[in-house]
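Peer 1: What follows is a group of structures, each given as structure tokens.
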Structure I
Amino acid sequence: MRKVQQGFTLIELMIVVAIIGILASVAIPAYQDYTIRAKVSEAVTLASEAKTAVAETAASLGGLTNVTAANSGYELSNKTDYVDSIIIADDGVITVTTKATGASTQPVFVLKPTQTNSEDPITWVCTTSAGELKHVPASCRTATTTS
């Protein structure tokens, strides 16, 4: 009478462990980048309040050249774990600084408004001044957005 072999051989188990290791070495960095982008996207959402303040100030004062931090009336009201500051400078330029996102260099991006005349809509150009481009949300990677 023969006994039937049951279970896996050592080589089969080693192959499965190797495959899992390869998959993990690819998936873990991709997931880390994803979580950093999700945290930075919170800053983009909060920056929309500043964009609205710049647009309203420019409309009421006759153009972007008249917009300053003082007359825009904007102050970051929603302190969060991932947004360090959102600052409006002269001419309505908005600088967004992130914190605690998990990136080696915290992403900082600048939203610069342009407007041909006071009747035209404001066009926003987003540039990254610190951090890696892969950590900036896709909405900031595009060349221009209009509001």
Structure II
Amino acid sequence: MSLEKDVMTQMKAAMKAKDSAALEALRAVKGAILLAKTENSQQELTEDQELKIVQKLVKQRKDSAQVYREQNREDLAEPEEQQAEVISQFLPEQLSEAEIEAKVEEIIAKTGADGMKDMGKVMGVASQELAGKADGKTISVIVKQKLSN
């Protein structure tokens, strides 16, 4: 089932359950999908494009929640986190930190990287292989850690 149909199904369920936080998050996903379709004048988005949209929306919500927390605004941070949780259900299963480390070590061995000068090369491959399965910030931290040793 395409992401758009899945979102619509979830929206109907959220409306019936009167879950306003979930409904708001799902409407944001639907809006982002429609916007991407009209920008590219495509009938259907590829799975890769859908994944990037969902990742972007989750990242926006988490960043907003973090900013609100820094400003001691729990009342605004909690809804953002709830929305991020609802939206992230459309992402594939996330890898654990240990699994990411193993993949990064594999990539470093494959690319022959030996130091921070090769970080761009490693990050390029890692970002492609781990797309949707891990957060870019986490990948970056692990790559830096492994290359600096």
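Peer 1: helix-only ellipticity at 222 nm (-39500 (n - 2.57) for each DSSP H run of 4 or more, over all residues; to 500) was computed and gave -25500; which structure, I, II, did it come from? If you can, show how the numbers build up before the last one.
Peer 2: Values: I: -14000; II: -25500.
Structure of origin is II.
Peer 1: Suppose log10 I(q)/I(0) by the Debye sum over Cα atoms at q = 0.15, 0.21 Å⁻¹ works out to -0.88, -1.19; of I, II, which structure was it derived from? Provide the component values of the computation, followed by the final result.
Peer 2: On the way: I: -0.78, -1.21; II: -0.88, -1.19.
Derived from II, not from the others.
Peer 1: Who wins on distance in nm of label points 7 Å out along Cα→Cβ at positions 13 and 29 among I, II, i.e. which is largest? Display every interim value, and only then the final one.
Peer 2: Numbers: I: 3.1; II: 1.0.
Once distance in nm of label points 7 Å out along Cα→Cβ at positions 13 and 29 is tallied for I, II, the winner is I.
Values quoted throughout were computed directly from the atomic coordinates according to the rules given, and no laboratory measurement underlies them. Please read these numbers as outputs of a predicted model, since none were measured by experiment. Cβ atoms are built from the backbone, for glycine too; each structure is taken alone.
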